[in-house]
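*Asks:* Dropping the structures in below, format is structure tokens.
Nothing in this text is a laboratory measurement; each read-out follows from the coordinates by a stated rule. Predicted, not measured: the structure shown is a model, and the values here were computed from it. Cβ atoms are built from the backbone, for glycine too; each structure is taken alone.
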Structure P
Amino acid sequence: MNSEQLEKYTSAITLSDMEIFVFPELMYSLVLANIMSPVIWQWRRLECFKKLQGKSSYKKLMRLKQFIMDEYEFNLDLETWGLTSKTKELKRFEKFVSPDDVAGSNALFGYHGDKYYFDVDIRRHFGLDKYDSDIIPYWKTETVEAMDAFRYKAGYTKRAGECVSLSTLYVAAAFIVCRIPLKDIYMILTPLHSQNFIDIQDGVLTNNRRLVTKTMWFNGTAISNKAQRALRNENVTIVTHRSGYIHCLYQDATIHRRAYQHLTKRLGSYLSAELTLQVFANFLRSNHDYQKFFQVCRDCHGQAQFLKAELLFRYEHSSNYRIADNTFDKLLAEVSDEDFVPYQLSGRIRCDQLEEFLEKQKPDLRSLEGKTAFRKFIEPTIPEAQKFVDRLADFVHTEAKLPALDKNFLPTGPIEISVEQSREQIIDYLQQVRRNNPTADLAFYSYRDMESCDWAPFIKAAAERNPVSIQMTEAMSVEEIYAWLGQMKNISIYDGRRLAQPDEVANYKTGDGLEKAFLLANVIRKRNPEQDIEIITDKNDVTLKGQNQYRFTSAKGLEKRVFISAAGVFSVVE
């Protein structure tokens, strides 16, 4: 590999936020690595999923959501994978992107977002505000094995992952467990978030561990409002799909133009709703200050009775029934008779008259004509009527800030795997196409397949980008570290001939002997960079040679001689 190829392939091992931003094909490589993993295929055998055989993909997806909610935590510990520096990362990637472009698109390098994010102080919300110097965290993405291994990490009782890890997990699981074709799943990345659009029914958006249907998007609840933050307030940096990717900075795009156009159309439909009374009620649920301008009218034995809208929303808060949907009458039945009055309340719009206006006029708030008609309807009652209309229009229509279509579309061959294929068939297919498909080839590096991959990227990552193992052992002598590794379980988090990186061993306190040898080599190089290091793995026996020798036992069955020179040059001999 030349230096630029090596940078990309070693990034497939560590998968930091910055690495994925620079090399967007890595996002889908991790998806394929998770699809190759045996972990998610085992979920198919769980009773909760076996019971859904023959059910629709949508029903399976809803069950998958509950499974992920139950089994995984959302990890917001930015220092899980240690610290690096802006200077170091910008220097590393200067051949690929400019520092100004990075600062305008990446949260760790100064990105603040639009006015909304300034108002809510988003950097403080995510804990980024304390990184106001050159030091920043590695914001890394985990494989499904690393997500599952969080159970072994202090302070965790479940599997865990941050938003990018969860989004790649969802794609692989939707494909394997729910049998949703990859052509129907699009991954959408913004500077502060990662989510997927799944093109079934009216569309489903993944949001960390949760799923958001179109109905949920417009329900006006606090949790739905939080789910909207990224697409409402951030520029989309990357969209990736089985056919390729499109990037906000790069002029060349590998995604198929037709697939991307399909996404823009379907996502646009998902993010827009017809203005009905129910949708309007959802708007009031989200915008409490406007409830005082509305009243509800009901018929009681031929006599009109009226109720303040804000009172009805209070009842709704503790009820199973909702305003303006098919449970509305049941909600009204729960309201105390004392809260109704027999006269129309002044300074308030009647919701039955509003509904009549909406059904007759059908105002389109995307147009000046529609906005004007609605403003005239509310103007006698609501002050700053234009501001109200603008906020309502923003509620019912969101326009995602996607990368523009004026790219050079240079599509590669799409990943052609089917929900009917077995795991073994998929791995065989990916092996066959990896020579001509860089995403498939990179997937085996994210998968950590040391039997079929060049070892140089793995070694480079192990020796340069594993600060946790350095920090965790800084108070120990080398001999004490060797003893500490000996006390750990000798079990890798990866099956077969796949290897964990040193920081995965350090964080989860478990590792195969060969993985432990790489951890010790990482520490020794940091403390004494002038010495050469050799790691010899002869099936079950592993020897680390530096100034002293250290022996480990491995179950990986690999046979290699790894040389790491004082100058940082790596070489591997069979």
Structure Q
Amino acid sequence: MNDKIRICALGGLDEEGKNCLVVEINDDIFVVEAGIMEPDKTMPGVDYVIPRFDYLVENKSRLRAYFLLHGHDDETGALAYIYEQAPAPIYGSKVTLAMLSLFTRHVKKDPKMYQTVVVEPSSTFKVAGRNITFFHTAHNIADSSGMAIETSLGQIVITGDFVVENAADPSFLSDMNAIARLAEKPTLALLPESVYAERPGYTAPLYKLTPHIQGIFKNATGRIFVSVFSANLYNITEVIRLALAEKRKIACYDAATLDTLQTMQECGSVLIPRDSFVHADDIIRQRDSDLVILMTGFGAKLFRKIALLASGQNEDKRIKIKPTDSFIIASPSDDNTEIEFVDAADELFRTQADVTIVPKKNFLRMHASEEDLRMMASIFKPKYYIPIKGFYKSLLRNAMSALTMGINLSHQNVFVVENGISILIDEKGGRVFDEKIPHGDLMIDGDGVGDISQNVLSDRQKLAEGVVIIAMTISRSRAQVVAGPETQMRGLLVARDAETLQRECSKIALATAEEFLQSPLYNLDEIKQNAYEKVGRMIRRVTGKEPMVLPLFTEVD
């Protein structure tokens, strides 16, 4: 009897992130990836967005496995919130499962709740009596994979995120032999990623950081700071190798960076000799010319971290940017983090350090471009082609490119669908099923999962940024502050967190006023305007919010 197959995405279609694919074969449910999405500016107070997972909870008795193809949080992060209500064994490489644990700890949950199974990036194993094959792919995190699920109608191949790469470190290398062996079997459906489908040519080698920064490592006479996203292990590895090649020692900017590096060390994806690593306590004892300080983080939080360091408002006062330092921003912004990125870069340039921003146009993420995708399609020659992962225009471009390849793909067997829409495949053929599986966004606010309604979001958008009032009295005759400043906050932070920020606001307002009062022809409006800008900039860096700042400065004789 032939298998009956249902394929549906709970997330990841017509969006970037929140990837979650459900493959249902007869009575067995397999989930491929379960990731988060970063909130946009219309979601104030939201930490993350995950796929709505009602279907998995309702059918948890049929849930056989989660397959994680690599360790980025847009592929794994939702499990921290889904797993307790819909548990099943989690299959992934050692690095992937380590990154899942790292993110789970980051959101203050216990990774011990997971039942995990470590599999090699290129290997075959059985789940629910069915052969599952992982094949190693080149992506910007070590030991990433694509996968194939065996069915009686042919295999279902999911490429994962990949590029064509033949000269990388073994941990970041596509296993073309494993892919070729799989291609000898009939492929029922190929599900390729689509993030860069609109980009012509191959992605390689434009994701490599080394050509952009090697000269800085050779010529810098002071310390070198480098910011890289925590999930981008490929580029972190490049930075470490450049540092070791130039006989520089590596230091972690903070505990979060140290946690990332320790996870990489434990997985064997990077090895730093003991005498080449510097603890934060010993940074000030090292010669500037011997140091590389690595700074990692997630999304906008990394840019806020950079801005705080550049402005001298970081917690660890042992680390301060000097004019002799070089700072490399190798963490490009996206549409949701552009404001934080610009603020961080602006503050860095004010330090007079040598700042290098690696350009987005010439520094790509490791996703498949048009020719990468065409190569994979030509190898597998699938009966059905189903683009996944990416905005609708990218899904459509992926599909249109496949139609021109001459491998028997047509509008009858290439499907472009949205989240919640199912594709049914059985012995009669493949077709789109109109009935939608429940899907959508669940917003994470602290420990709350899906507690935030649209009405709450609407109210937050009106009041989210809060109000900061700074009162101060200036004596015109004495040209000095005679009362205040006193800062009050409404709708910005809870009381227990506000005290430090209030002191900092008052301190900035006072310093601004005293600076202008040194001139006999000071202008009160100019003092207010400068205090408004400086306080607002500081609050944005510390909290990520932009409240209304009201400097209520008055003059007396």
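*Asks:* Can you rank P, Q by mean count of other Cβ atoms within 10 Å over residues 96-103 and just name the one with the largest value?
*Replies:* Structure Q comes out on top.
*Asks:* Match the computed value 4.3 of distance in nm of label points 7 Å out along Cα→Cβ at positions 200 and 440 to one of the structures P, Q, and report its label.
*Replies:* Only one of P, Q returns 4.3 for distance in nm of label points 7 Å out along Cα→Cβ at positions 200 and 440, namely Q.
*Asks:* P, Q: which one has helix-only ellipticity at 222 nm (-39500 (n - 2.57) for each DSSP H run of 4 or more, over all residues; to 500), as calculated, at -9500?
*Replies:* Corresponding structure: Q.
*Asks:* For distance in nm of label points 7 Å out along Cα→Cβ at positions 32 and 296, which of the structures P, Q scores highest?
*Replies:* The structure with the largest value is P.
*Asks:* State the single structure among P, Q that was used to calculate mean count of other Cβ atoms within 10 Å over residues 304-311, giving 23.0.
*Replies:* Derived from Q, not from the others.
*Asks:* Taking distance in nm of label points 7 Å out along Cα→Cβ at positions 104 and 136 from the coordinates of each of P, Q, which one would give 1.6?
*Replies:* Only one of P, Q returns 1.6 for distance in nm of label points 7 Å out along Cα→Cβ at positions 104 and 136, namely P.
*Asks:* To test your reading of the models, identify which of P, Q gives 25.5 for mean count of other Cβ atoms within 10 Å over residues 144-151 when calculated.
*Replies:* The read-out comes from structure Q.
*Asks:* Given a value of 6.4 for distance in nm of label points 7 Å out along Cα→Cβ at positions 152 and 504, calculated from one of P, Q, which structure does it belong to?
*Replies:* Answer by label: Q.
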